[in-house]
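What follows is calculated from the coordinates using simple rules that are stated; it is not laboratory data. As the structure is a computational prediction, the values presented were derived from the model and not from experiment. Cβ atoms are built from the backbone, for glycine too; each structure is taken alone.
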Structure 1
C-alpha cells in the first residue's frame with residue numbers, strides 16, 4: 001500500500017447511499033427509516049461525487065446505509081465507480097433484498113467484496129441486537145450465496161454487553177464461515193446506540209488483548225473500528241515480544257510517526273486512521289462528517305467540493321492534529337498512532353477533542369508527573 005498524506009487525501013471514504021432499511025438495529029447510527037429520503041443525492045450527483053473521490057488519490061470507497069440495496073440504482077452507481085478504477089465494497093443489510101440474483105449482479109458489476117453484520121454466534125443474540133427476528137438466518141443464507149459465487153466475505157461485529165460473553169464462539173463462527181476479514185466495531189453511543197449498551201473501559205482492554213492473541217492463530221484478518229487504542233495494545237505486545245533489535249527500533253519509529261501499517265496485525269492502512277484523519281463520511285443528503293459516528297457537519301458536497309471540505313475544514317484540521325487533543329490523549333506517547341476514538345469522546349463529553357473516555361492507559365508523561373509529585 002502506497003503512502004498518502006492524510007492532510008490531503010483520505011484512505012477510506014464511506015458514502016451512506018440511503019437511510020432506508022428494513023431492520024431496527026439497537027445501535028443504528030443512522031436511526032434508519034423504512035422509506036427513502038427524497039433529498040438523497042441523485043445518480044448524477046453521485047457520479048460527480050465519485051469523480052471527486054477518485055481525484056483524491058483514489059481512496060477505498062464503501063457503500064453503506066441504511067441498506068444500500070434499498071436504492072434501485074445502487075448497481076449503476078457501483079458500475080460507474082468501478083469502471084473509473086475506484087475500489088468499491090458494500091455493506092448491505094441482511095434482508096430479503098439479498099437474493100442470489102442480487103449478489104450475482106453485484107459480481108458482474110465488479111463489486112469485489114461484501115460485508116455482512118453478525119453480532120452473535122446464535123440467532124437469539126444476533127436477532128435481539130438487530131431488532132428483527134430471522135435476521136441471523138437471512139445473514140447465514142446470504143453468506144452461503146457469497147461462497148457459492150466465490151465472492152470474499154467480510155463479517156462486521158459490534159461489541160456490546162449483549163455479546164461480549166460469546167466472543168470465543170463468535171470467532172469460531174467467523175473461522176467456520178471462511179471469512180477473509182473480521183471487522184470488529186466497538187459501540188459508540190450515538191443514534192440509537194446507548195451508553196448502557198457499551199462494555200466497560202476494562203472490558204475494552206481485555207477484548208483488545210484477546211483480539212491480539214486471536215490474530216496470531218487465525219487465518220482471517222482482524223481490523224477494529226472506534227477502537228483506536230487497540231493499536232496501542234498491539235504495539236505494546238509487539239514491543240514486549242520482539243527480541244529483534246531492528247524490529248524493536250522499527251516499531252518505536254512507527255509509534256512516533258503514526259505509521260501503524262508497518263506493524264503486523266494492524267490492518268491495511270499505512271497510518272493510524274481516525275475520524276477525519278484518513279477517514280471521511282458522506283451522508284445520504286451530501287453532508288460531510290469526520291465519520292458516521294461523529295455527527296458534526298463540516299460541509300455539504302452539493303455546495304463545496306469534497307476535497308476542499310476534507311482539506312480545509314477547521315473540524316478536520318483539528319482532528320488531524322493529535323497535539324491539540326485534550327486531557328491524557330494530548331500528552332500520550334501513542335497519540336499519533338492511536339489518538340483515541342474522537343467519536344466516543346464527542347458522544348460522552350460533547351467535545352471531539354477530549355480524551356478517549358473508555359481507555360484505561362495512563363500515558364508515560366502523566367506517570368512521570370505523578371512520581372515527581374510523590
Structure 2
C-alpha cells in the first residue's frame with residue numbers, strides 16, 4: 001500500500017460529487033479521494049443533452065460542480081480502479097497504485113449500450129461531457145446527424161441538434177415516438193412536436209450495422225434500408241458497471257445490491273447512483289438511472305460513510321424537456337400497462353399506470369409542475385378506484 005485515505009470514491013459523476021461534499025460537511029478533516037475514468041471533474045450531466053444546447057448564456061464552465069473547491073477532495077481523472085481487496089481494504093488502480101480506504105463508495109454508473117458500428121470519431125455513444133463536445137463539433141452547419149434511440153436521451157439529443165442548425169434523422173423501434181412509454185394520445189402529441197421541428201423519423205426501425213469512409217457514416221437498418229450521415233449519436237441507455245463489485249465478491253443483481261443505508265454486503269463498502277440496486281420505500285427494490293436519485297443518494301451515502309446510520313427513503317423522479325414539452329415521472333412508465341389519462345387541457349395531463357392488481361405503479365406529469373409529492377402519494381396509496389384518479393393530482 002502506497003497511500004491511504006479515510007474515504008475513497010470510485011466514479012466521478014454527480015453521486016460522487018454529492019457524497020464528497022456531504023463527507024466534508026460532516027467531517028471536515030477527513031481525507032477523500034475520487035478516482036474517475038472521466039477526463040473532466042464532476043459536472044451536471046442532464047445539461048449535456050438539454051441546457052447546454054438551448055441556453056446560449058449557459059456554458060461548460062457553468063456546468064462544473066465545483067467538487068474540489070467545495071469538498072476538499074482529491075480527484076484523479078483518467079484512472080480506473082481495477083480491483084478491490086476487501087480484507088486489506090485497498091483498491092488497485094490502472095496506474096498501479098494501491099490505495100487504502102477506511103470506507104469505500106462504488107459510484108461506477110454504467111457504460112453506454114454499443115452497436116455494431118465502426119470505431120470512428122464520427123460515431124458517438126453519448127454519456128460524458130467529452131461526448132458532448134465531440135457531438136458539438138460534428139453538428140451544425142446543416143450537417144446530417146442520425147440519432148439512434150427513442151428514449152429520453154435520444155429524443156433530447158434529436159431536439160437539441162435540430163434546434164442547432166443540424167439535419168436530424170431519429171431511428172427508433174416504436175411505431176409512434178414514445179409509444180412504448182406514453183399512452184397513445186400523449187405519444188401522438190410527442191411525435192407531432194418532432195415532426196413540426198422537421199426531425200426525420202425512421203419509425204419501427206433498428207440499426208443493425210454500419211460502416212464509415214471519407215464520405216461519412218453509413219448505417220444499415222433491420223429492414224435492409226440504409227442511412228448516410230455526417231455523424232451518428234447513440235442514446236440507447238447504459239449497461240450497469242457492477243463487474244468490479246462482483247469480482248470483489250460483493251452481492252450483485254442488475255447492479256450492486258445495497259440495503260436501506262446504501263451499504264453493500266461488506267459493511268465498509270457502499271454503493272449509490274446508477275449502479276445501486278436499493279430498496280425503495282414505495283416501489284420496492286429497483287435501480288434508478290436518473291439525476292434525482294444520484295443527487296439524493298449522494299449526501300445520504302456520504303454521511304453514512306462517516307458513521308451516520310441514515311435510511312435512504314426518497315423515491316426519485318425523472319424529467320425531460322424537449323421543445324415546449326416538459327414532463328416528469330415517478331415509478332414505472334410502460335404503455336403496455338393499463339393507463340388512465342386525466343387531460344387537464346392547455347397541453348397538460350396526468351397519466352396513471354396501473355398494475356394487474358389495479359394499484360398505481362407509475363405517474364406521468366405532462367407539462368404539470370410541482371406535483372411530484374402528490375404522484376408519490378398516489379403510488380404509495382396502492383389501489384385507487386379508476387373513477388377517483390381524475391383530479392387526484
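If you rank structures 1, 2 by distance in nm of label points 7 Å out along Cα→Cβ at positions 101 and 285, which sits at the top with the largest value?
1
Upon calculation of log10 I(q)/I(0) by the Debye sum over Cα atoms at q = 0.08, 0.14 Å⁻¹ from the atomic coordinates, which of the structures 1, 2 produces -0.45, -1.27?
Comparing all candidates, it corresponds to 2.
Compare percent of Cα pairs over 14 Å apart, for residues 293-348 alone across structures 1, 2 and report the one with the greatest value.
Answer by largest value of percent of Cα pairs over 14 Å apart, for residues 293-348 alone: 2.
Using helix-only ellipticity at 222 nm (-39500 (n - 2.57) for each DSSP H run of 4 or more, over all residues; to 500) as the calculated read-out, with -6500 as its value, let me know the right label among 1, 2.
2
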